[in-house]
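These are the structures, in structure tokens.
Computed from the coordinates by the stated procedures, all read-outs in this text should not be read as laboratory data. Just so it is clear, the structure is predicted and the values come from calculations on it, not from any experiment. Cβ atoms are built from the backbone, for glycine too; each structure is taken alone.
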Structure P
Amino acid sequence: MTQDQVDQLTSQRQQLSAVLESAQIARDNSRIQAPFDGQVRSQLASLGSVINPGQGIAEIYTHDLLEVTVSLTEAEAALIPDLFAEQPNITATVISRFGQMQDQWQAQIHRVNTSLNPQTRTLQVTVRVQDPAQKSFPLLPNAYVDVELSIPGAGLASIPTAALRENNRIWLVEDNQLRSHPVELRYIDQGLAFVQDTPLLEQFPVVISPIPGAFAGMEVVTTDLTAAQASR
């Protein structure tokens, strides 16, 4: 065999090696592996489809954790200390119902969107639940749930909105006399006004009914409705 023939065979071998390597890379690229174990929720591509870079082919959810998105108004978000901390240490309870059953899962705020939703003007907060299947029934994706956030040290008290007077003041009854007291209003929801707590709210009754011509120092008479009804 001449040297020219050896060189020609060597060149052919190199070309075939390059073709083989390209085929192996193409084969490896045709296999897509999910980054976690889970269940396919929806299939976005079928066998034989041409997939472009960045194109989704399926939706998968894991059994180990589940995330719930909560929409908070600005007033609600303002009540939560350290909400925008890098790692907010705020716990939550997720409550779900399935038929006649009800159960709850402990959760924690995982991340907070730093911009408001342009349509609803609400803040999106993501709550993460670990082991959503470890209950009487699994916490299912897309289920309607109630989320209760634990707010440590908020120092808030709730009073009926009817108790609020002009300029965020309330009437208290002290020694059978009206006393006007300012309150720091933080939030109103479903007929309740959430104000900064003060010992006065526990020491003295709060007037919730209208009092025509009320003034500070006005003499009033309080009645125990429960006792009055029992005496009838």
Structure Q
Amino acid sequence: MNIGELTKSVGGLTKTSKMNCYSYSLPETECKTGNKLKNNPYSVCSNCYAGKNFYKVYEKTIKPAQYNRLNILLNDLKNWGGNFSALILRKKFKKFRWFDSGDIQSVEHAKEMIKIAENNPDTKFWLPTKEYAIYHTIKNSIPKNLCVRVSHPLKNAVLSSEKYKNHSAVLATTKIIEIDGKEIKVKTNEYINKFIAKYGEDKICQAYKNDGNCGTCEKCFDTNIDLIAYIEH
């Protein structure tokens, strides 16, 4: 197959304005753990960016494409993995992000992404996830060029670096206070300041200072960086 045919065979790729590389997205409504978390106001999934802003404005175009990708991988996972490996190799990507929306669907799905990374050793892969059980199943077989960065399920909380080699946190910029018996949301730097005091500012993603853009930063892909905190957006 040529590059066009390979691209179509996996349902197409995505490219967000934030990052200077290609990515892949699935419907956030099909996240296994995310769907359990989204109704918890303290969870990172309660305010998922993949369900608002650009994703919401262009929902009629984005959602069918995401479900097409999901159906392709669920219907023939092995073929999906082989074609994706070939596509990355042919495109000669230096880096690739899994899931600007969505998450791992199964252990078998994760294993296929591991094979894709193994087949493309010159490409750096970033795989953000909240599928904790799947991570613990595959963690001993993750290649060096694949950074599986596990996110804490709750805002303003940090996972253990002993349990998760690469992980991330989300820091809120608002909090709820009660005034005269009414709950009011107010802006705050409290959680950011507490995080900096404990872990240092270098552990915070700086994209929020750059209109949400990553620029040339590749920290998310770096398996030598254990923790990264993202400012909620």
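A value of -5000 was computed for helix-only ellipticity at 222 nm (-39500 (n - 2.57) for each DSSP H run of 4 or more, over all residues; to 500); which of P, Q is the source structure? Of the structures listed, the value fits P. Looking across P, Q, the calculation of FRET efficiency 1/(1 + (r/R0)^6) of positions 136 and 176 (r between Cβ atoms, R0 = 35 Å, to 0.05) that yields 0.55 traces back to Q. When relative contact order in percent (Cα under 8 Å, 6 or more apart) is computed for each of P, Q, the one that comes out at 14 is P. For which of P, Q does semi-axes √(5λ) of the Cα gyration tensor in Å, for residues 16-71 alone, calculated from the coordinates, equal 32, 13, 10? Matching structure: P.
Quick one: FRET efficiency 1/(1 + (r/R0)^6) of positions 48 and 168 (r between Cβ atoms, R0 = 35 Å, to 0.05) came out at 1.00 when computed from one of P, Q, so which one is it?
Q
If you line up P, Q by Kirkwood radius over Cα pairs in Å, the top spot, with the largest value, goes to P.
Out of P, Q, choose the structure whose coordinates give distance in nm of label points 7 Å out along Cα→Cβ at positions 32 and 112 equal to 3.5 when calculated. That value comes from structure P. Hey, mean count of other Cβ atoms within 10 Å over residues 8-15 derived from one of P, Q reads 10.2; which structure? Checking each candidate, the match is P.
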